[in-house]
Every structure is written in structure tokens, then in C-alpha cells.
1. Say we calculate mean count of other Cβ atoms within 10 Å over residues 20-27 for every structure; which of I, II, III gives the highest result?
2. Comparing structures I, II, III by mean count of other Cβ atoms within 10 Å over residues 76-83, which one has the largest value?
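Quick note: the coordinates plus some simple rules give every number you see, no bench work behind them. Only a predicted model underlies this, so the values are computations on that prediction, with no experimental measurement involved. Cβ atoms are built from the backbone, for glycine too; each structure is taken alone.
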Structure I
Amino acid sequence: MTLRELTTFPEEVLRQKAKPVEVFDEKLADLVDDMIETMREAPGVGLAAPQIGISKQIIVVEFGDEEDDSLPKQLYIVVNPEIVKQSRDAVPGIEGCLSVPGLVGEVSRSSVVTVKGQDIHGKPIKVRAQGWLARIFQHEIDHINGVLYTDRADDIWRPDEEEMDTI
């Protein structure tokens, strides 16, 4: 595994629609391993391939139980992800991004989403997510479509250190 350098705004790859993955091989598995290591080291709860400069439709998400942080985190790897169903209700929440360091914003997102895609072997998968996990999936899928959270934010600001500890 290799720690990858994070790509930050205004790099062009962050504004492009990523290319679908068509080959499911060892090279893909190695890239996913690098993405997981990079996400954890950052530290973050999600990472899309464009955030490390690669225009591919790959996301990794790692998130635990919202109610009990003593439970182990769940790792999701989704290739060619797309949201196929989402709730109509929009819930505001504070988001930050590894590719837009130093800023946060309030973004309204669907509280429940169903995501379909493929695993690293090309087998179809489907994930139903709610709450913060749904928010993370929407944020990362936006990345593979060239959309940043700042495009959707109602308000953006530079938080102070104390505020960053609560986000």
C-alpha cells in the first residue's frame, strides 16, 4: 500500500466527471488499498479517486455507528457508484472536505439513499444508507461527478480550532 497525495481545489480533475471502471484486476485492488490508507491517514471518512488525482469512479467510505463510537467502523468500497433512490427530505449538516482544506459549509442532503455499484471484483452491490452515512455517500459520489460540497453549500466559512474539533 502507498499513501497518495491528496488533490486539492482548484485542480481540474476535481471538476471532471470521472471515467467508469471497466477492468477489475490487481491494479484496481492496489489502487483501492492506497485509497483506504490515504483516507485513514488524512484522517477522513470517505475518499473518491479524483481526490488523489485519478479520474475513475471509485469511492471508499468508512464510518461507524452514530450512536455508539465503541462499535467497529464499517468499510465500504464501491466501484462505479450511483444513487438509485433517495428520500425527498433534505437534512442540513456541516461538511468539510480533504480536497477543500480549511473550509466547512452547511449542506442539505437526503437523509436516506440507496447506492448501487460494483465491488472490486466487478460483482453488483447495493447499499442502503441513512443519516451521516447517507451524507458521506452523497458527498463522495458528488466527487466522481465533478461536484464539490461548496457547490451545494448554503453557507461556507473558515472554522476556528475549537469548532474544527466538533466537526
Structure II
Amino acid sequence: MDNLIFNITNGGRIKLTNSAIEVLQQYKQLQENSKESGGVLLGRFIKNSKNIVIDKITIPSKGDKQTRFSFKRISPLHQEIITEEWQKSSGTCNYLGEWHTHPEDFPTPSGVDIRDWKRKLKTDTFSGRYLYFIIAGIKSIDIWEGDRRTLEIIKLNITKR
């Protein structure tokens, strides 16, 4: 699959690279008994633009809680990777948000998802005003943008599939 590009509210775009998409594709819930998976989104704010690139994502790790209809990121490995990537990149690789899967063709965030995203907007440490939340469904990968100031969460429109 080619890069996915979405419009963001600041007038820029957010790109999900092939390498990130490939990882998401591996965790799609295609079987009746497959469990939700998830992790964090890492990427870069593109200098002298309003654009963002998500090019690294963490994968479920030992200690994370996975069921058919839920994923809870518990493993400290995710934070260790965030810190390591940030240090290795001299501060250019940033925590940008979270991802998880849903066992539905075209994903819709649940009430639990929305509450969890709003909690992250209030309590997580991150650069910028927004966090991004990806849900990988069976036929579609979608992104929502959360605003730390208003706690508003909106689904982003795709510009290139």
C-alpha cells in the first residue's frame, strides 16, 4: 500500500508512511478470534511547513492487555522506545499519538476510545497542540485528531489513498 495522506486542521497534512502502514496491516483483525492490537505513533514535524510524518510505530509487547474488543497499552517498552527514538534523533522523533485495531471493516471509535483519547490529551507529555489516533479496521485505516486545548476530536479526511 502507498503512503496515506490526511488533511489536518492547521492546514497541513499528515503522512502515514509505507513502513508504518505495513505494520498496521500485519495486525488487522482478520480472523474471528484475533485480538485488538495497538501501540504508539512516532514521527516528525516537517521543518518550515505544517506537515507531519508518522514513520515509526510500536507494536504490542509482553504485558499489554489484548482481548477481541480491547487493547490496553501497559508494557513499559513503548515508553522506552519513545525515549530512545527521541534521544537517538536529537529530539526530532516525537510521540504523536496512539493506534489500535478494530474487528470491523470501517472503524469507528467507541465511547471507551474517546474517553481514553481525551485522558491522553490531558495527561500525556507531547510537543504541539494535537495528538493523532489511528484505528486500523479490516478495510480501512482512519485517523482522528485530538486538540489538547478544547479536547475536541475530529476524524481527518484523506487526500491520498
Structure III
Amino acid sequence: MQPHIGIKETYLTESAHILAKLLADEYLLYTKTRNAHWNIEGPDFYNKHLFFEQQYNELSEIIDALAERIRTLGHYAPGSLKQFLQLTQLTEESRQVNDSKGYISDLLVDHESIIISIRENIDHLALQLKDIGTSDYLTGVMENHEKMAWMLRAHLK
């Protein structure tokens, strides 16, 4: 049953598609962060192992809330790896060295890419699609990524 929340059906579909692409990005970033957690090596292993765990836990919460927001708009959330890989703007990685600087640099690029993507969609959602709820929600998601990116950036100094 389609929700009747004051947003045209075509706008709901577009909002859900924007969120589905973001969900795919989040899931890929989550997977890459989990990979860093599992495979980090070096003298800072334990510290970074815990740091990456904190980050993937935050991403897990974002992923769940994003999928629920898509459902709130009356659409189904993508839920397969195949769908995520088709929708994401991020790329999978293959590492030669499992050091913290390499993982952190790669993850930082992805966080910043997501921040830019969200920033580009916030006004469109609010002004053109009249979906102020999703726009507001994404502002919070963007702020979470800005904080996670700051934490990653601080490790590179």
C-alpha cells in the first residue's frame, strides 16, 4: 500500500531511488571497513582494529535506518550484493599491504565521496521533490559521515 504523506508518487519513487543508491554506497563502505577491521596489520593493530569496529558499527546503524526510510516511502530497499554493486558509486578494493594508513586513506576517500553525494541531493529532495523529511534525515547522515571522516583524517596527520 502506497503511503499518502503529501508527496507525489513519482517524487516518492525518485526519493527512494536516491536513498537506494546511498544504501548501496553505505553497504560497500561498511564491507570495506569490516575488511579493514579483520585484516589490519602492523604495530598499531589493536588500536586500529577497535577503531574500525567502532566505524563499522556506526555504518551498520546508518544502513538499517536508510533501508527503513526507503520502506517508509513505500518502496523496497535493495538487499543483495548484486543490487548494491549495480547501484554504488564506490569501488571495491584489493590491497597489497594491510597497513592502517592505506586502509584509512581509502576509507576517507569513500566517506568524502558519500558526503559530496548527499550534499548534492539535500536541496533537490527538499525543493524539487518536496521530501523535506528525507532531506532532513540525509543532513544527519551527512553529519555522521563528516565526523567519521574527521576521525579518519586525524589519523593521517
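1. On the way: I: 11.4; II: 16.9; III: 23.0.
Once mean count of other Cβ atoms within 10 Å over residues 20-27 is worked out for each structure, III has the highest.
2. Greatest value across I, II, III: structure I.
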